[in-house]
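Some structures are shown below for you to check.
We did not get these values from a lab; they are worked out from the coordinates using the rules stated. Here the structure is a predicted model, which means the values were calculated and not measured. Cβ atoms are built from the backbone, for glycine too; each structure is taken alone.
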Structure 1
Amino acid sequence: MSDPITLAPRLDLSAASALMTTLKDHKDGDLTMDLSEVSHLGALCLQVMIAAATAAVAAGRSVSVVNASDRVIDQLRVMGMTPEAISRGHV
């Protein structure tokens with residue numbers, strides 16, 4: 001099991017490129033995205049997370065999305081998503 005990746009507090013348009021790089025650099029072992037610090041999650045960063053999860057699942061790796069606050073869960077729900085759906089690597 002790999003160490004969790006703690007994501008930035010604000011995942012908006014300006015954070016998407018850095019998030020993509022961080023998740024791409026983590027290509028060995030399981031992928032665990034720790035949302036404990038996240039207070040804002042925008043649609044573009046959600047798409048980056050889904051793409052990384054899809055690639056990881058396709059490569060036979062386990063994906064987990066952990067420690068999402070109620071606020072982030074609500075933001076995901078508004079976009080029609082859940083941490084479990086992201087973890088499955090397909091929507």
Structure 2
Amino acid sequence: MRLIEDHILRKIHENVVLVPISDSETDFKGMIVLNHTGEFLCRMLQKETDRDSLISSLAQEYETKPEMVEADVDAFLVELDSCHMLIR
């Protein structure tokens with residue numbers, strides 16, 4: 001899975017946002033403001049990856065067990081899916 005090709009991940013002031021730049025791959029017409037975790041996952045999703053890699057990398061980033069971040073990763077992926085920003 002990966003993010004749609006046609007997007008911008010950019011820091012604006014103190015916020016990092018994910019914005020589609022055209023309608024070619026998504027019908028989402030807004031932006032997603034990301035926290036550090038969301039930014040970390042989106043940067044990983046800029047290239048092809050899988051759920052297990054996202055979980056293990058995020059757990060390593062926060063020095064915790066994978067079970068502690070699994071539900072958060074799943075919820076984030078559902079959110080990206082609902083905004084049509086994710087290609088599975």
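To test your reading of the models, identify which of 1, 2 gives 19.5 for mean count of other Cβ atoms within 10 Å over residues 31-38 when calculated.
Value 19.5 for mean count of other Cβ atoms within 10 Å over residues 31-38 corresponds to 1 out of 1, 2.
Identify the structure, out of 1, 2, from whose coordinates distance in nm of label points 7 Å out along Cα→Cβ at positions 39 and 71 was calculated to give 2.6.
Only structure 2 yields this read-out.
Consider the structures 1, 2: one of them gives 3.1 for distance in nm of label points 7 Å out along Cα→Cβ at positions 15 and 55 as calculated from the coordinates. Say which.
Answer for the origin of the read-out: 2.
Out of 1, 2, which has the highest value for mean count of other Cβ atoms within 10 Å over residues 7-14?
The structure with the largest value is 1.
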